[in-house]
1. Consider the structures I, II: one of them gives 11.0 for mean projected area of the Cα convex hull in nm² as calculated from the coordinates. Say which.
2. If you work out FRET efficiency 1/(1 + (r/R0)^6) of positions 54 and 102 (r between Cβ atoms, R0 = 35 Å, to 0.05) for I, II, which one comes out largest?
3. Have a look at I, II and say which one yields 0.7 for distance in nm of label points 7 Å out along Cα→Cβ at positions 62 and 94, as calculated.
4. I, II: which one has mean count of other Cβ atoms within 10 Å over residues 38-45, as calculated, at 19.5?
5. If helix-only ellipticity at 222 nm (-39500 (n - 2.57) for each DSSP H run of 4 or more, over all residues; to 500) computes to -28500, which of I, II did it come from?
6. Assign the value 18.4, calculated as mean count of other Cβ atoms within 10 Å over residues 70-77, to the correct structure from I, II.
Structure I
Amino acid sequence: MSMRTPLGKVRGLGSAKSGTEHFWQQRITALANVPLMFFLVVVVIATIGADYAQAKALLGSPFVAIGVLAAVVSGLVHMRLGMQVIIEDYIPNEAMKIGALYLNTFATVLIGIACVWAVAKLSFGA
């Protein structure tokens, strides 16, 4: 005996209508983060002991700047999805839950804008 509605069985969606999509987004960003974070760690190690001019020269390379931005965006999307799950699971008050979800998205976008600005400034010079 199934608790799902006939329409839910046909569409193959969960009760929130987006659980499978959310699950796959988390898994894809996690998989993308493996090489991207490795690349980011290599870039950080390459800048250890370097002065500003050397770090700016390294990030001035389009390959490095695009790789760093891809790592930042993928990491932030993965972080937002993970925090969304935690908020939905552990905050019982609906109003607080909605507020926390908005704050989660706002913080992620703000961090993303700051990171893009910083990499762009180093890449293009200022």
Structure II
Amino acid sequence: MFTIPSFQIQVTHEFCAAHSIILNGAPEPTHGHNFKTTATISGSQLDAEGLLCDFHIVEQTLIEICKPFNNQNLNECPPFDQLNPTAENIAKHIADELASKLDDSLAPNAKVHCVSITEAPNCIATYTRAP
């Protein structure tokens, strides 16, 4: 049974990158964005210090994951050299990487809940991980 978490923290990081996604079978022109990445950590209880987790650990890990993409063409960066670099796929990749690096250390109080990518004002894609 899934219970809705009582606590959430969010950490954001922005990186600049170009991409060309495939739309209706054809590549669009290569263009750039300031990709704003928002990671949400959630859990139902706080630790003994009253924290869900340390913001700084999440922030540093998020920066590390995004660093290979900064000022690059995503179409040339793994995994997007093989995967359409849509905002949805970017959000999923970052969420999965963040979870693989943090979930064990966050357990049992918290876990990576979702990652959102804002590639332009009012254009946000979110990937929510399974409970």
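FYI, it's all coordinate maths here, none of it is from the lab. Just so we're clear, the structure is a prediction, and the values are computed from it rather than from any experiment. Cβ atoms are built from the backbone, for glycine too; each structure is taken alone.
1. Working: I: 11.0; II: 8.8.
Source structure for this number: I.
2. On the way: I: 0.30; II: 1.00.
When FRET efficiency 1/(1 + (r/R0)^6) of positions 54 and 102 (r between Cβ atoms, R0 = 35 Å, to 0.05) is calculated for I, II, structure II comes out on top.
3. Numbers: I: 5.1; II: 0.7.
Of the options listed, only II reproduces it.
4. On the way: I: 13.4; II: 19.5.
Corresponding structure: II.
5. Numbers: I: -28500; II: -8000.
It was calculated from structure I.
6. Values: I: 18.4; II: 15.9.
Source structure for this number: I.
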